[in-house]
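Every number in this text was worked out from the coordinates using simple rules, so none of it is lab data. Computed from a predicted model, the values in this text were never measured in an experiment. Cβ atoms are built from the backbone, for glycine too; each structure is taken alone.
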Structure P
């Protein structure tokens with residue numbers, strides 16, 4: 001049996017021990033740094049893959065925060081726009097109430113002028129509201145872009161209101177909503193979309209009745225937007241005793257054309273007359289896409305004589321209304337200038353029909369603004385979920401498991417302390433200590 005003997009120099013032993021102590025000390029320092037920072041990956045060299053994953057997550061979180069700040073600005077603008085539309089609805093409702101009150105049969109012309117002045121004041125407030133701007137000076141109802149005052153008029157050169165901008169509604173994105181709403185769609189009328197017309201009468205003497213219903217678009221796509229006039233003629237006794245007859249033509253004032261005469265035969269003298277004017281009822285009549293009713297009738301006097309209504313030369317003018325504001329202005333003009341109850345009833349009836357059409361447009365756009373706010377809330381919720389997910393991804397990539405980190409640190413600390421003690425004991429051992 002042979003034995004092998006190895007000689008280990010003291011210097012080599014000391015060097016190896018110091019290298020081990022330095023490694024343990026470095027490991028202990030790294031663990032302490034991880035505990036202090038709360039991270040498993042303090043620098044990219046610790047784990048390049050995990051560091052890259054954490055950096056991507058942080059970049060996406062930063063982008064979400066930027067998008068959310070922009071969304072907050074957009075939400076505030078749309079909230080102001082929705083509030084503006086609400087104020088406009090309130091003013092139009094007040095105007096409608098005054099228009100209804102102005103139709104009272106016991107009112108005098110002076111009373112109606114007072115109502116007209118009140119409506120005028122509310123209309124001026126409405127003009128200020130619809131031109132309202134956000135905190136950055138951008139019109140809230142500016143559609144796809146407009147002047148600083150989107151709604152202008154009435155002007156001397158153009159008695160109607162104009163939208164000084166580009167109609168349309170900007171689309172929402174996956175993380176954003178528009179900052180303006182389409183004021184053109186909310187307040188301006190399109191003949192082929194809305195078919196809003198205003199019917200006015202020629203001057204009628206007191207004692208005669210001739211009014212029209214609100215004009216209804218039966219097929220808006222066929223509406224031309226032309227101006228029309230209905231003129232009555234050949235009014236007189238009918239073929240049957242106790243009846244009357246009349247003829248009317250419809251003139252297209254825009255094209256300068258006229259329909260063939262239409263005869264209303266033998267309407268009773270003692271009952272109201274209802275004449276339906278529409279392309280469907282009278283195919284030969286050129287009134288495409290529109291329908292309304294003329295209410296009239298011959299009136300028997302106390303002496304038995306008849307006052308015919310409609311009478312020869314009576315006319316009804318139909319003009320497209322370009323906007324809710326122009327409809328209100330027409331109501332102000334005709335209510336304030338109504339000389340009798342018949343004229344007042346006609347002005348009130350037309351105003352109510354057109355104001356109701358305008359109110360529907362306002363309500364629709366206000367509802368759309370509310371949906372944009374709901375969309376902003378949904379986007380915020382989705383972004384919050386994405387942020388939580390990305391933060392979890394970042395945490396998994398670089399954060400330290402504190403329980404595991406503390407355990408590793410304690411183990412390394414104990415190991416380092418044991419290495420120091422063993423080194424101190426071995427360092428004292430030398431052959432010269434045993435030579436006397």
Structure Q
């Protein structure tokens with residue numbers, strides 16, 4: 001059991017998806033880069049302010065004979081308050097003794113060596129604290145002692161600034177992603193435009209146009225165009241060989257059958273033996289059936305070929321109907337059937353392949369005569385209505401059995417088993433109607449017989 005093939009995503013879809021994924025990655029990298037740079041910049045700025053405040057306090061420490069004098073300037077804390085609503089902790093130590101401030105504020109590991117601030121982060125009283133440490137030597141009672149100044153600040157202000165800049169970075173990344181997505185769609189259309197133009201150029205060609213494609217295409221499409229031209233050349237050769245084979249097959253099949261039939265009829269006239277005459281009549285009947293089947297098989301092959309390789313022209317359907325009806329008059333006379341034509345003298349022009357139209361009309365009239373009862377009449381009428389030319393072929397034969405779709409291949413009515421036929425005549429008519437943009441229908445005729453209706457759009 002064959003399984004339906006799933007259609008692969010289009011090149012446009014793949015290209016747009018890949019470009020959008022790249023844009024999303026770049027947008028993410030942009031966001032992370034801005035976020036990282038902003039975080040580092042804000043931290044550096046806060047450290048600088050924190051270090052400046054710590055250094056300012058250290059510079060205000062004085063030593064004397066009575067001890068150390070500490071005068072914490074207001075500007076030190078005002079600088080820290082400019083960043084945001086953060087809590088500030090400080091500690092001033094001389095040796096291991098805390099002179100002022102929070103005595104549990106942790107000092108740096110290894111100590112603070114110089115006036116160059118040393119920064120570190122510690123958890124203090126359930127908050128993360130950024131601390132700057134400065135060491136300074138002062139003289140107390142004639143001897144040098146080391147004073148360590150610690151100033152710590154919470155990081156809520158830094159977090160607010162970083163979050164604000166992160167939001168802006170996210171907005172910038174999102175905007176970049178949207179613009180990149182739109183550009184991806186435009187780029188995909190631009191990249192695929194040469195392919196679409198090539199497809200349009202090939203699609204505008206008629207079925208008989210098998211010329212090589214000569215178009216300026218991008219370098220990447222050149223191998224495809226070369227392969228397509230090679231395929232067109234091979235297809236043209238195959239179609240030419242098919243047409244030649246059909247013509248030769250029609251000749252080589254019909255000629256021997258006609259010879260066999262002629263010889264059988266001669267023998268039938270020359271013999272008086274009843275058994276021999278019955279056998280010869282069976283031979284003639286079998287040859288007629290074979291010749292008809294072979295002829296219609298070849299006609300059907302011709303119709304299939306001409307459907308893809310038709311040459312449309314302006315055809316006078318009235319004149320064509322009259323000409324074909326005349327060719328069937330001898331056959332109709334042998335069966336004592338009259339042909340009545342109702343065709344207007346005015347031009348009834350349709351656009352189509354003449355050979356296909358002839359094949360359809362021949363099969364319709366041939367069926368009407370073959371299945372019509374002797375001493376009856378086949379009516380052929382051509383009318384125009386609603387922008388269409390309608391041909392009606394009516395007979396007084398057995399009508400339709402209604403048991404099968406008579407336009408399917410090799411399907412015949414249930415009431416015509418004793419009449420030679422191949423089941424391809426109405427199939428040919430149906431395929432011609434579809435190829436020429438027309439319609440075909442066959443129904444029972446009131447009073448007995450069949451009515452075949454063939455319509456084509458007027459030119």
Structure R
């Protein structure tokens with residue numbers, strides 16, 4: 001059952017550590033079945049309750065899953081390895097359109113902003129006990145959130161969108177609770193939720209956002225939380241439309257105890273209006289990151305929400321990192337004040353690249369999706385084969401398995417490094433030719 005690997009340990013902590021080490025090292029593979037608890041207890045010479053405690057720890061850490069009589073097995077994407085192992089190594093000479101990164105040419109220079117922030121810090125150093133949020137950052141962020149229709153609420157600054165999602169989930173849920181997540185969706189979210197000991201239930205996605213019937217079923221079946229990407233959804237480029245937002249608010253109003261988390265990581269690179277759902281439920285959180293527009297290494301996001309949620313998040317933050325560097329916050333304020341990013345121009349540039357690729361694929365009989373953001377999602381009949389054939393043709397794309405639970409197969413293409421197309425198509429045409437050759441014309445299919 002475990003092949004050559006032998007679980008060791010006499011205590012629950014040692015047994016769970018032995019299994020977790022094997023998963024991390026690849027000696028126990030995703031999906032591999034573990035021995036029944038009584039059988040392993042007999043092998044190790046310990047009480048069955050000791051093995052039960054070890055398995056419970058592994059479930060709570062997102063390493064294994066248990067399906068009743070079918071036993072326990074290593075999760076398809078265990079928390080110890082994550083989905084990063086489902087990736088394509090890009091050989092020299094192969095064009096990489098798999099990364100999900102923004103175009104470096106569209107990112108602002110950081111030198112002046114950090115120099116100004118450092119000068120401010122020299123004049124007035126931030127010491128222990130001061131406010132965790134820079135007042136000017138709070139003022140600008142609050143005004144922009146209000147302009148986009150996000151309800152008023154306390155503010156926190158966190159280290160990126162995923163940090164916010166983790167903190168909000170931990171503030172309200174306990175191991176074993178269920179979270180409704182987009183499928184396809186952000187791979188790191190799909191890893192994070194089970195790593196917190198939480199269960200996931202997939203919610204299908206189309207071009208207008210999460211599907212209403214799927215959300216209704218998930219909440220009716222007991223999901224305690226729902227995570228929604230408002231715009232630039234990764235990997236599909238979906239953006240919540242006005243009709244979809246109204247329908248989702250109606251569903252959420254029927255389940256006011258749902259914890260709603262909205263991620264607007266695409267702010268600054270999209271030209272579609274925000275359609276927030278925040279405020280429909282008692283507990284909600286809305287996070288807006290600067291990573292895509294100003295640079296992934298800035299690691300800063302603004303978080304708002306209801307008073308209880310933000311109080312819990314900020315309280316736990318004080319016990320850990322304390323605050324996100326005010327030097328970093330001041331640099332972001334300077335970038336905002338200087339107008340370092342022309343959001344309309346950036347959004348238009350990415351839009352031309354997406355439209356060029358989607359149009360070129362359509363002319364070759366290939367259906368693709370991408371209303372907003374950096375990525376285009378292409379349903380394919382054979383994901384593994386498509387990725388391999390494209391790699392052979394000189395293009396590295398991202399396997400859809402990094403982003404899927406039960407959704408049909410697909411591949412994700414990041415358009416950030418592509419030219420903007422035109423009559424001659426250029427490298428967009430070359431990529432479209434390669435994709436058409438790799439996957440062949442296929443009937444339109446749903447991707448959620």
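Results, tabulated for the structure shown:
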item: FRET efficiency 1/(1 + (r/R0)^6) of positions 146 and 346 (r between Cβ atoms, R0 = 41 Å, to 0.05) - highest-scoring structure of P, Q, R; result: R
item: If Rg/Rh (Cα atoms, Kirkwood Rh) is computed and equals 0.99, the structure in P, Q, R; result: R
item: Which of P, Q, R leads on Rg/Rh (Cα atoms, Kirkwood Rh), for residues 106-185 alone, largest value; result: Q
item: Among P, Q, R, structure where relative contact order in percent (Cα under 8 Å, 6 or more apart) as derived comes to 18; result: R
